[in-house]
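Read through the structures below before going on.
Quick note: the coordinates plus some simple rules give every number you see, no bench work behind them. The model shown is predicted, which means the values in this text are computed figures rather than measured ones. Cβ atoms are built from the backbone, for glycine too; each structure is taken alone.
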Structure I
Amino acid sequence: MSELPARPGGTSLLSAPDKFRGSLSGEGFCAASAAACEQVGWSQQSCRLSDGGEGFGELLGEGGEEKIVRVSGPLGSPVRAPLFMSGRPGAARAVIESRTACGLLLAGGADRNRPMEATTKGVGELIMAASEMGASEILLGCGGSASTDGGRGALEAMGLFPPGGPLPVRRLLVAYDVTTPFLRAAEVFGPQKGASPDQVLQLSHRLEELAGLYREAGSDVTSLEGAGAAGGLAGGLAAAGAELVSGFEVSARASGFPAALAAASAVVTGEGRLDATSLEGKVTGSVVRAAAGRRRPCLVVVGQADEHAAALAGQLGAAVVSLEGRFGAERSRRETAELVTEVVAEWLSALEPRPEGG
């Protein structure tokens with residue numbers, strides 16, 4: 001967490017964004033909102049956050065030794081995936097991200113993905129590699145996958161399909177980035193991964209069959225929050241004995257977000273596109289809910305906004321500004337940081353009377 005010194009009589013803004021993929025990083029967003037604070041006489045605190053997807057490994061593994069492992073990619077070709085190790089061998093902790101082994105970007109995006117074949121095999125290989133390096137605990141950020149295999153590929157790589165044997169580490173924590181149920185993973189995320197309507201139905205049927213196998217092994221993954229993350233990878237690992245946790249909550253504790261929120265007078269967050277999944281465990285929706293719980297004014301600045309998602313955020317008390325809707329697509333992509341500064345400064349200036357933290 002970073003802090004801009006307070007000015008006499010000023011109030012404090014908490015900047016806690018996700019990224020605008022392709023145009024503005026989370027750090028860049030915080031710099032843009034800090035510039036707005038300078039203009040209107042506010043101070044700012046910034047929190048790095050992740051929901052279990054991109055950036056989770058760097059944030060939670062900060063201070064650890066980065067190691068690169070060669071594993072199977074989502075479509076079979078080998079990829080180089082990082083893991084972060086800290087502690088002594090035999091009692092070390094490893095932090096990894098599923099997307100570095102089975103991410104949609106590794107498959108070439110939705111247009112080049114083969115959703116029926118995409119596998120989480122590389123995630124299982126990454127877990128095994130961390131175990132062989134001496135990790136007794138693994139924290140896995142689960143998000144951004146190309147696959148909808150229900151975790152079968154990962155379990156097979158660990159020799160745990162069907163589930164029955166012990167995990168290769170004492171403790172495996174799976175940090176999910178969405179609260180989507182296991183059986184809805186294909187329906188909700190399949191189209192984003194390039195699946196046709198017919199393929200979505202096939203993938204859903206496959207998840208139903210896997211849920212039956214996992215139930216026979218003693219785990220009803222259909223009732224677990226977040227089990228649908230990474231195409232059901234989270235549920236599959238839970239069936240083998242992993243613990244599911246909220247990726248946002250894990251990163252929030254690590255970054256000092258609860259204390260920063262308590263001290264803030266207002267909150268700003270944002271991401272590239274606000275949609276239904278944003279409010280189901282992602283950074284932006286989680287920040288909005290946390291701000292509502294603390295009764296802090298909250299601004300959401302996004303590149304694009306789905307009308308329904310924006311309405312839901314509004315019901316939680318947040319103001320939503322779409323840069324594309326206000327400034328047009330070209331300017332929103334070309335001048336993202338400058339427009340964030342403009343919107344945040346305007347919003348802070350309009351907060352009357354100025355709210356007090358506490």
Structure II
Amino acid sequence: MKICFLSSMHPPRDKRVFDKEATCLAAAGFDVFHLCPGTPEEAGMASGVRIITYRRPAGIKGRLLQMFRLYRLAANVDAAVYHCNEVDSWLVGVCLRLLRGKGCVFDVHEHYPSTFAESRFHRRLQPAVAASVRAVFRVLTPFTHRFVLAKRSVSADFHCAESKKLLVQNFTPLAGIQFAQGRAATDDDGWTTIVHLGLFSKPRGWPQVLDALARMRNQRVRLVVIGEINDGSGDEFHARLIALGLTGRVVVHKWMPFDAAFALLCQAQIGLIAFQPGTLNHVYAMPHKMFDYMAAGLAVVCPNFAVEVAPVVAESHCGLLVNPADRDALAQVFDRLVDDPASTAEMGRRGQLAVRERYNWETEVAPLVTMYQNWKMA
């Protein structure tokens with residue numbers, strides 16, 4: 001059966017869409033395509049998946065105007081099922097079902113009503129905008145064969161039989177990971193390393209994290225950031241480093257392949273998620289970085305209000321929960337982990353065990369493969 005992953009925003013080698021879902025389905029014997037925005041050089045065969053690229057649209061308006069072209073490109077693939085990765089590509093998938101009798105799957109990555117409302121509208125308008133998005137979902141849902149959910153908290157937005165929903169969470173693949181055996185309490189130079197993997201911004205807590213570092217009792221602690229400051233506050237970030245006297249304690253690395261990033265994780269002791277409160281998407285977030293931290297054997301620090309990941313930390317006893325908006329509380333959590341390296345290392349070992357036994361992609365993807373093996377259009 002031919003399956004086409006249909007993306008209006010996700011890049012050719014997106015971690016979930018390509019590396020996890022598409023390649024696993026190709027390995028299971030399906031004929032898999034990924035139609036996505038990208039450059040001509042990114043097109044071609046990769047890991048058994050045929051990547052077809054088109055010019056990336058600019059902004060929401062560009063995405064809306066390009067939907068007709070995306071429909072034509074998708075129809076040319078002539079897949080049996082279209083696996084859609086955004087709301088606008090989902091609309092294209094519904095059109096393909098209605099006009100061409102194709103299968104339509106919506107892979108729900110985010111809490112879209114709150115994300116759209118909070119990012120583009122005044123606070124007073126946000127409830128009405130979120131309700132409008134849910135109303136659109138109610139119209140599209142009956143014309144969708146299945147919903148693949150990246151996290152439990154998004155399920156309530158889709159009013160249909162539970163049998164049409166499949167939970168496939170963003171856990172870390174075991175393949176290619178060499179679990180670190182044992183971990184030094186500090187680096188070779190006697191410093192403790194806290195690492196933040198992925199995009200960093202004010203909503204993701206860099207001001208609070210830098211202030212917490214400056215307020216710590218233990219000063220031989222460094223922060224390693226692997227990613228980029230993506231909200232335009234990069235100059236302010238570096239100015240704050242200088243003002244707080246942290247230039248020698250913070251290292252920023254640009255994007256790098258996952259294996260290189262994972263090697264850096266294995267040199268740290270603490271993995272950090274500092275999403276700030278006030279954004280529903282942060283409450284419902286299921287960041288794969290946390291499972292990368294756990295796989296690398298790090299003790300994790302994550303928000304106590306995050307309804308998806310806080311229970312994982314609490315149940316696995318693999319880290320500490322904190323309100324990351326509270327700079328003093330964040331500093332105290334960091335000091336607690338530095339003060340008791342044996343307990344911190346044990347948290348890391350428990351996290352690794354939890355990934356090996358439960359929170360891994362190989363276990364999570366099995367129902368997705370089964371769904372397509374037993375595919376029925378009804």
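Of structures I, II, which gives 1.9 when distance in nm of label points 7 Å out along Cα→Cβ at positions 266 and 314 is computed from the coordinates? Here the read-out was taken from I. For structures I, II, which has the highest computed value of distance in nm of label points 7 Å out along Cα→Cβ at positions 122 and 154? When distance in nm of label points 7 Å out along Cα→Cβ at positions 122 and 154 is calculated for I, II, structure II comes out on top. Supply the structure label, taken from I, II, corresponding to mean count of other Cβ atoms within 10 Å over residues 130-137 with the calculated value 15.1. Of the structures listed, the value fits II. Name the one structure among I, II that distance in nm of label points 7 Å out along Cα→Cβ at positions 90 and 322 of 3.6 was derived from. The read-out comes from structure II. Suppose mean count of other Cβ atoms within 10 Å over residues 274-281 works out to 21.6; of I, II, which structure was it derived from? The value was obtained from structure I. A value of 19 for relative contact order in percent (Cα under 8 Å, 6 or more apart), calculated from one of I, II, originates in structure I. In terms of distance in nm of label points 7 Å out along Cα→Cβ at positions 26 and 282, the structure with the greatest value among I, II is II.
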